[in-house]
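Structures incoming, each one as structure tokens.
Rule-based calculations on the coordinates, nothing more; no lab input. As the structure is a computational prediction, the values presented were derived from the model and not from experiment. Cβ atoms are built from the backbone, for glycine too; each structure is taken alone.
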Structure I
Amino acid sequence: MPIAGESIRLSRLFSEGKNAVVVAVDHGLYFGPLAGMIDLPSVIDKVYGADAILMSPGMPSHCQSVFSRRGAPACIIRLNWGSNYAAMWNYKHSHSVPMISVADAVAQGADVVIGSLSLKNPDEAEDARNVEVFSTCVAQKRALGIPLIGEVYPTSGDDYKSEDLQDEIFIGCRIIAELGADLVKTFYTGPRFKEITAATPVPVLALGAKKLPKESDALKLAAASVEAGARGIVFGRNVIQSKEPGRLLDALKEVVKDFRAPDEVAAKYKLD
């Protein structure tokens, strides 16, 4: 069971027992400036209605306005950096290093923190070091009562086909929960994703990955994820790079929290 601080903060994330809708805007940490995120402080207010916003450790100080109001979204700060996230450089390994301690993340305004774990790398020692980095995050978050999201992200993450992810995600989610994650963030793997959520003893959040061709595709991905047992979603490019991020966010909340049919919601919000 989480300690009191973790339980309180998790209850806020899953307010009223409903699923969570999180928007990720930490892509600059790996890709540099992307379309829709060039001037992050100017666009972040468009996703104020999210339950939480996931950021890199250096950005909360530039985006304070979204977190400084009553009822603001929770601030999630990333703790470690892995080389595999820099997908444009086609790294074949995932070397993970700490960027910021949990205490420093809390000083930056974090309500929740996130640490990643990539396994099945070419070097066994590399996997062991990645586990060590994540385990340090676990020890630090326990001392402060801060929930920790464990991100299971295979080294070739964005380039995998969903059906090829199943076994790695199935094993990785259980490992990261056993290491002490309070939640898990990972890829939706298709029809067998329900096996992953059933075997993971903490809530699972499905990530959005690459920008999908249509906004209605994002709604369908969100619906499939929660139908398979996910307790919410973490979408970045699919929200921030949409035509109207606020409108798509509202639509996603109806799908994820109220289990509305994605086609019905797409029609209501006039999404393609």
Structure II
Amino acid sequence: MLQLKKLFKPLLLATSCALSFSAHAHFQLLYTPDLLRAKGGEINLKLPFTHPAASGHVMPVDKPEAFYMIKKGKKTDLIHTISDIEWESAVDKEHAYQADVKLRGLGDYVFIVQPSPYFEAEEDIYIQQLTKTIVNVGNLPTDWNEDFNLSAEIVPLTKPYAIYEGGIFSAVVKSKGQPVPFAAIEVEFMNYVPDMQKNQFAKEPIMTPPADVFITQTIYADANGTFHFSLLKAGQWGFAALGIGTEKTYKGKELSQDAVIWVQATKLP
């Protein structure tokens, strides 16, 4: 019995964490419309901190602590590319950020943003979502499955830009390179497509969930930190592994350091 309690203790902690967040799921966006591109060139990335499945509240945040790109193992600092915008949802309009980046050459471009911690007054905690989006140019895979030794990270086992609608996305939840057993993971569909010109969510959803409980879904990694999820609708999906980071406090309060990754499902031809 003692061994069983030890085995399930991480799962119980993850469940407690998920319950505290599930009513108000937050997702850091690092959005560009197409994660698989035939050629390079200029791309625009939107970085609001919001609720993409419901076009919900937009949280105003300070400028990111770090923003960079990794291609073929080379890290490029992009913090200078960030500029201020206002992002509008169905609920409100708040301060956010965007970045303009030029892609040169074939391969994977791994974009990583480390936002400034956001104080969530309802929970009396800070939230910081280390977020990853991978854009491929020219169908040449390079860095998509690399572990970057982040404090909180989701490392793909499936190319995040090459998944058919109805296909499976698999990944490992890690903290500083080590798998996180039984991590609680929130999943949201980008149900309101971002309007890149107007800096707002679309007025109408792609689909209408049958009940509110479907807006944010919660799954768990296994004992090895691995999870699998079927992307039943074409579009972008966000995965947030909650509270897995090494940093646990900020300004004297609890810090939930989460890992977020965005992946894209494509319709069958």
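Starting from the value -2500: which structure in I, II was helix-only ellipticity at 222 nm (-39500 (n - 2.57) for each DSSP H run of 4 or more, over all residues; to 500) calculated from?
Matching structure: II.
When FRET efficiency 1/(1 + (r/R0)^6) of positions 91 and 203 (r between Cβ atoms, R0 = 35 Å, to 0.05) is computed for each of I, II, which one produces 0.75?
The correct label is I.
Cα extents along the principal axes in Å computed as 51, 41, 38: which structure among I, II?
Working: I: 51, 41, 38; II: 58, 40, 38.
Only structure I yields this read-out.
Consider the structures I, II: one of them gives 0.7 for distance in nm of label points 7 Å out along Cα→Cβ at positions 27 and 43 as calculated from the coordinates. Say which.
Only one of I, II returns 0.7 for distance in nm of label points 7 Å out along Cα→Cβ at positions 27 and 43, namely I.
If Rg and Dmax of the Cα atoms in Å, for residues 67-186 alone comes out at 16.1, 45 when worked out from the coordinates, which of I, II was used?
II
Looking at relative contact order in percent (Cα under 8 Å, 6 or more apart), point out which structure of I, II has the largest value.
Largest value of relative contact order in percent (Cα under 8 Å, 6 or more apart): II.
Can you rank I, II by FRET efficiency 1/(1 + (r/R0)^6) of positions 59 and 75 (r between Cβ atoms, R0 = 25 Å, to 0.05) and just name the one with the largest value?
Numbers: I: 1.00; II: 0.35.
Ranking I, II on FRET efficiency 1/(1 + (r/R0)^6) of positions 59 and 75 (r between Cβ atoms, R0 = 25 Å, to 0.05), first place is I.
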